[in-house]
Structure P
Amino acid sequence: MKYAAIQNYVNGQFVTPSSNRTLEVISPVDGKLLSTVPMSSAKDLDAAVKAAKAAFPAWSRTPIKERVQVFFRYKTLLEKHLKELAELCSEENGKTYGESVAEIEKCIELTEFATSLPQLVTGEVLEVSKGVECRTEHVPLGVVASIVPFNFPAMVPNWTIPNAIALGNCMIIKPSEKVPLSCGRLAELLKEAGLPDGVFNIVHGDVEIVEAICDHPGIEAVSFVGSTKVARIVYQRATSQFKRCLALGGAKNHLMVLPDAKPDMTAQNVAASMSGCAGQRCMAASAMVAVGEVDHIISKICDEARKIVPGENLGAVISKESKARIEGYISEAEKNGAKILVDGRGAKVNGKENGTYVGPTVIDYVTPDMSVAKEEIFGPVISIMRTKTVDEALAIENANPYGNAASVFTQNGGMARYIIDRASAGMIGVNVGVPVPREPFSFGGWNESKFGVGDITGKSSIEFWTKLKKSTTKWNPEAGVNWMS
């Protein structure tokens, strides 16, 4: 075992949970044992909530200009330790080192946005009548929780940590039991940056802790990122306890490729979108709709896919179970009449035979009723469906229950606008394979890709992590009273 047994992080200290249950943390890169992670109990969560509640009064009363100084220092520490953090991310998740570097760079950008919050939450003041003033202020909620997935061990936690804490809340985070190491290192950096004890806490565990977070009366709001199935359950359970909840689910993102698209640019973008992070991201292209005669572009997509080599510029998928599931989708599509143009099944990497790799896979002549066309595969696989018109392509995109992202590849601005207006997705790309908005624009999908109001990052997150206090004041009795005062 490379690392010591993982512990919870409560009130500024790593502590051993009360439960004796543990899971092994296996690196998908080579199948080696990295550590063990505890499966905490509701008692352990309660200890973290108590620590956070104790820290909240002082932290929430600290002026926001002072609170964000922690995140100026935290940003500097992320930059200083970028290489170390990227290597850890690659080791526990399986993505390439370059992808992990990009993930930490996104953490830095997210933190940078949080340092701008004093300029964005100034509230409003207006003299509504002579001597009568109305004012609004953004007030922190209290103790909040964030449940995060395996595919971005550092970035998704940083979707919520900087904003929620800079806005005055105290936080409990529940990392994925598959990638628990990165969050522990982030805790150390936050403490080094000067974050007071108790403001940030980590409780490891499985479904028991997720349910306990949803039910705990001391937690005011819950954010979740994961599958749609679980996102729906978390949203229903948390809101039934009168908490705020924003739960992000899965996706089936469609790329519509038109005949006038630039072949080389399109092929490079499509291949990168379907294979980046081994396809284990909710913004990955997993379905392509070929409109009209685009065989020349499909051929180039296959050429680009063949340049993507497992263990070199393609990382591992998270587990043996994921590898088997992904390869099962490919085999089922082939059995049902689809044509495998590039086949990633059975991928092996020399020297890492116990790693869990799936090669890039391009499947053509997929029909909308096939599983590969409807379900989230979460692997480096793209399914190509063919239509004659843009409206037919939009009908396929709009029929899917998800709504994270959609993209169109074309040189026709009018057609791009037509698709932007009609695609049922929260994030749209034009000649962009992964249309993730950059800060301060927020991340969030539609339909069954998101449950709750608002988005998880950017300006939109302010409304989720705060409540609005309105005050009306009058000091001059000589002004008299009218209907406004």
Structure Q
Amino acid sequence: MDNGLKQAWQTFKETRRNSPAYREFLSRFGYKKPKGPLGLQIAFSQIPIADKNNYIRAFDIFRLIPPNRSAAQICASSGSSGAPTFWARDRLQEAAGGKIHELIFKKIFKINNTQETLVVICFAMGVWVAGGFTLASCRWLNEQRGFRLISITPGIDKADILAILKNLAPKFKQVILVGYPPFLLDVVKEAKQQKLRFQKKTYILASGEKLSELWRGAMFSLLGKHPDWKSIINIYGSADVGAMAYETPFTTALRQNAATERDLYHELFGEEFVVPGLYQYDPLSIYFEAVNGELVLTTNTTVPLVRYNIHDKGRVIWPSTMREILRRNKGKTRSLQTLLSKWHLPLLVVKNRTDVSLTFYSLNIYPENILTGLEDKKLDKLVTGKFFAFTSAAAGKEFSESLNVNVELAAGIKPTTKLASLIADRLTNALEKHNLEFRKLRASLGNAAVPKIRLQLFGASAITPQQSLGLAYQRGKKAKLILPAHERKN
């Protein structure tokens, strides 16, 4: 922690010295250099916390880049919190991403560099961050580390991906599929339906959403693999920074143990009903704090970020604390202690975002709550997973609300009242199981809390005019908020 904090303090000093925009930000928030001897941690904690609204969107993008950095590319975030944000990126930042990919490919996947490896990048391409960043990381590995990676970028065109898996992938002994977890699962399911065979050395690198262990198990089954914690890895990333942290064999084993050990689960995740993401990271590259339950980071990117709140709920667990947690559960975690010694890095517990959710009777409804219901086995072949959710005043009832969910049907499926009722039932069960506040609300309101389902034919726009903030989701992209109809620009 000390070395990471020292590096973060150095980033702060350099940013204050080199960035006029950051100096103005500090002045706006009344920051003054501490007088007298203070501990580094106390001094650092007095720096005002920045976020998109009070810092990034408050200044012109070119004022945010210090004179000693030079942007090579500009990308856009997914707009998950309401509107896309544009981010500058330079070669130093791409190198940082390359180093994280190097660790995963070399130390976890154990890619054989005497053979070519096909990397199929299934992120949406274009202005979005994830696809271009992954491609840049792979090129950096080729140029700077001698990897033999051959990348192809079909994006989220499923037909192109399946053609690649059928005609190109068999020419390689090592294949890495990269993309958003739900979309990758859809791709692999369809590949199996077409009787395509996967290479024995097929690896999954996911990002953009937390993985559930149910998802991981389904992927192992579809790929015809025995569960192997080293072949499916999730990266914790953001448009703001790029790749930040990543799953390791230790975090995956720990998360799976916690699923069956109640005391261990409680120590790691508290009262969370949806299992949070669990990752590790290099504190010398990026320094994390948990402030009021939210993750705050400091890192020297193209636009340096100092005590920057990304509005993900979570906590930081340092290795010393992790060892104590394992000691308290020592009868069942000896193998975990061995893994921790090999992966001696701080951990991030990542929960739901605080700024990507709907408010329904003052409680938060997160994308995962709805998506979990739509992933029910009874709905597997009936819906695509794409939805648009919003709240409205209940008809004829003043001061009451309805939770509305537009759901896209799979190709060839016709809307029926029976199907709408089934989806409402599955969503209600998922919300009750994974959202404690909704469970209490349901007990209080009864059927008034049950989501009202509107079925959309395949390919039709799920987004409809609404008077409140809406939550939109489709496979292959992050969930995002949609402004009320009267606030949208023409």
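Of the structures labelled P, Q, which one yields 0.96 when Rg/Rh (Cα atoms, Kirkwood Rh), for residues 2-57 alone is computed from its coordinates? This value belongs to structure Q. Once mean count of other Cβ atoms within 10 Å over residues 106-113 is evaluated on every structure in P, Q, the highest one turns out to be P.
Structures P, Q were compared on Cα Rg over 2.2 N^0.38 Å, for residues 266-409 alone, and the highest value belongs to Q. Thinking of P, Q, which structure, once relative contact order in percent (Cα under 8 Å, 6 or more apart) is computed, gives back 18? The read-out comes from structure P. Look at mean count of other Cβ atoms within 10 Å over residues 18-25 for each of P, Q: the largest one is in Q.
log10 I(q)/I(0) by the Debye sum over Cα atoms at q = 0.09, 0.11 Å⁻¹ computed as -0.66, -1.01: which structure among P, Q? Clearly, the read-out refers to Q.
The numbers here are math on the coordinates, done by the rules we state, and not lab data. Bear in mind the structure is a predicted one, so any value in this text is a computation, not a measurement. Cβ atoms are built from the backbone, for glycine too; each structure is taken alone.
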